[in-house]
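Colleague: Take a look at the structures listed below.
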Structure I
């Protein structure tokens with residue numbers, strides 16, 4: 001199904017395949033009057049999907065990633081009269097146990113080990129690092145595959161077991177806040193203030209597609225950044241713009257920003 005040009009004009013060229021897939025799902029739900037379930041979606045994808053679903057009066061959507069604040073969630077698209085049950089979200093929760101006095105395992109280690117098994121990223125939800133390992137939100141089918149095949153994470157032997165949703169260690173996100181001053185609220189200026197990078201280095205990183213603004217790849221260094229926006233730069237982490245705190249005597253803009261500490 002081809003999405004209408006009037007819809008596509010509001011999105012990036014590289015988002016069009018996703019939009020067309022969602023439009024096909026919505027059409028199937030409408031015609032067959034049966035629900036459809038997506039893989040795990042990031043916040044940007046969920047925003048797009050919600051926009052498309054809202055154009056159809058007879059279809060509704062429900063998101064679930066195991067806990068309310070989850071970054072990655074599956075979407076249950078159904079006729080408006082359908083009440084989704086938790087089991088219809090087809091989620092499975094795993095605990096990876098692994099500890100070594102010689103290696104400290106991080107989120108990237110667990111994610112890398114899972115992807116190395118040939119698992120696509122959208123088959124995995126959030127990964128929650130805990131004291132003795134990592135908790136994983138995934139699908140029922142992929143959960144079985146992980147249990148059978150994941151034996152090692154970055155040289156550390158691991159074991160995997162099922163846990164209940166209620167056993168997830170939901171993180172309380174805290175931000176390390178600081179105030180920076182920028183010449184303008186251009187994306188390249190804000191990034192160079194947020195990270196230890198000169199503006200001349202942030203521009204090529206942005207133009208090469210390594211920056212995301214609100215989970216959407218942004219390649220325009222002159223894009224405007226606003227309070228509430230989330231920025232990420234590949235290899236450098238994520239920053240949230242919390243507020244504009246006025247101007248300095250020299251006319252520069254003061255921004256309060258926060259970086260996740262978890």
Structure II
């Protein structure tokens with residue numbers, strides 16, 4: 001894959017406010033950033049963004065002053081309890097920030113209800129000019145790539161697509177051949193990180209997702225093979241909250257994520273020549 005601009009995922013420096021994610025990402029060399037503007041579930045504590053005029057203005061000014069794009073937002077998980085009414089302010093804030101992609105986690109075990117929720121969710125998102133990228137993971141109701149593809153087919157919304165996370169893909173039972181068959185229009189984002197080859201047995205899935213990620217090239221995942229299956233031009237987001245660097249300032253963590261990922265991608269390009 002040819003070298004390309006990179007996006008900083010909020011999770012890499014999730015302990016700082018969204019406007020600081022923007023500033024740190026720009027200083028580290030990223031072209032864009034992804035943000036979280038709510039907790040994962042309604043009522044979860046998070047930085048005060050939704051409806052906060054001062055915070056929204058600070059995020060927007062940080063992006064404008066840094067000349068960096070606001071790529072995507074992570075909102076509430078769809079869990080069978082969260083309603084469309086809960087999510088509308090998230091869409092409104094995202095649109096106000098100029099964000100055009102929502103990364104969507106799906107945790108509702110009732111498939112019929114999830115399909116209906118997603119369909120309504122996508123319709124509302126479209127009204128705000130936003131696409132919905134469904135992220136599959138073993139800890140959610142949508143555990144695999146194949147399940148996510150089937151779910152998108154059932155929802156039937158033109159603005160629904162996929163977010164492919166390297167760790168989640170490696171822990172699913174999907175083949176790289178299945179990934180390669182996905183139409184380019186359906187892959188909205190590829191979240192890159194490295195990890196040990198086999199899932200650790202002494203931690204939960206979510207513990208690994210939050211604490212077991214490594215910088216590209218420092219682990220054992222078949223990242224080069226994954227990248228070969230991703231359409232050229234797919235946006236790549238650095239999703240790597242490395243536990244060993246947690247004590248470092250956010251700026252240094254962002255810089256390390258950018259450097260490791262850029263060097264890894266450059267090596268892949270050189271190998272292809």
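Quick note: the coordinates plus some simple rules give every number you see, no bench work behind them. This one's a predicted model, so the numbers in the text were calculated from it and none came from an experiment. Cβ atoms are built from the backbone, for glycine too; each structure is taken alone.
Colleague: For semi-axes √(5λ) of the Cα gyration tensor in Å, for residues 106-161 alone, the calculated result is 15, 12, 11, so let me know which of I, II that is. Please list the in-between numbers first.
Modeller: On the way: I: 15, 12, 11; II: 18, 11, 10.
That value comes from structure I.
Colleague: Given that FRET efficiency 1/(1 + (r/R0)^6) of positions 138 and 218 (r between Cβ atoms, R0 = 35 Å, to 0.05), derived from a single structure, equals 0.95, which label among I, II identifies that structure?
Modeller: Label of the source structure: II.
Colleague: If you rank structures I, II by distance in nm of label points 7 Å out along Cα→Cβ at positions 170 and 242, which sits at the top with the largest value?
Modeller: On the way: I: 2.2; II: 1.4.
Sorting by distance in nm of label points 7 Å out along Cα→Cβ at positions 170 and 242 in descending order puts I first.
Colleague: Further question on the same structure: Can you say which of I, II returns 43, 31, 30 when Cα extents along the principal axes in Å, for residues 42-177 alone is computed? Could the numbers behind the result be given before it?
Modeller: Numbers: I: 56, 41, 27; II: 43, 31, 30.
Traced to structure II.
Colleague: Out of I, II, which structure matches -12500 when helix-only ellipticity at 222 nm (-39500 (n - 2.57) for each DSSP H run of 4 or more, over all residues; to 500) is calculated? Show your work: numbers first, answer last.
Modeller: On the way: I: -7500; II: -12500.
The value was obtained from structure II.
Colleague: Another question, if that's okay. Supply the structure label, taken from I, II, corresponding to relative contact order in percent (Cα under 8 Å, 6 or more apart) with the calculated value 21. Please list the in-between numbers first.
Modeller: Details: I: 14; II: 21.
Only one of I, II returns 21 for relative contact order in percent (Cα under 8 Å, 6 or more apart), namely II.
Colleague: Can I ask one more? If we compute Cα Rg over 2.2 N^0.38 Å for structures I, II, which one ends up with the highest value?
Modeller: Numbers: I: 1.14; II: 0.94.
The maximum falls on structure I.
Colleague: Of the structures I, II, report the one carrying the highest value of mean count of other Cβ atoms within 10 Å over residues 18-25. Mind showing how you got there, number by number?
Modeller: On the way: I: 18.4; II: 25.6.
Ranking I, II on mean count of other Cβ atoms within 10 Å over residues 18-25, first place is II.
Colleague: Figure out for me which of the structures I, II the number 17.8 belongs to, where mean count of other Cβ atoms within 10 Å over residues 154-161 was derived from the coordinates. Intermediate values should be presented prior to the final figure.
Modeller: Numbers: I: 14.4; II: 17.8.
Comparing all candidates, it corresponds to II.
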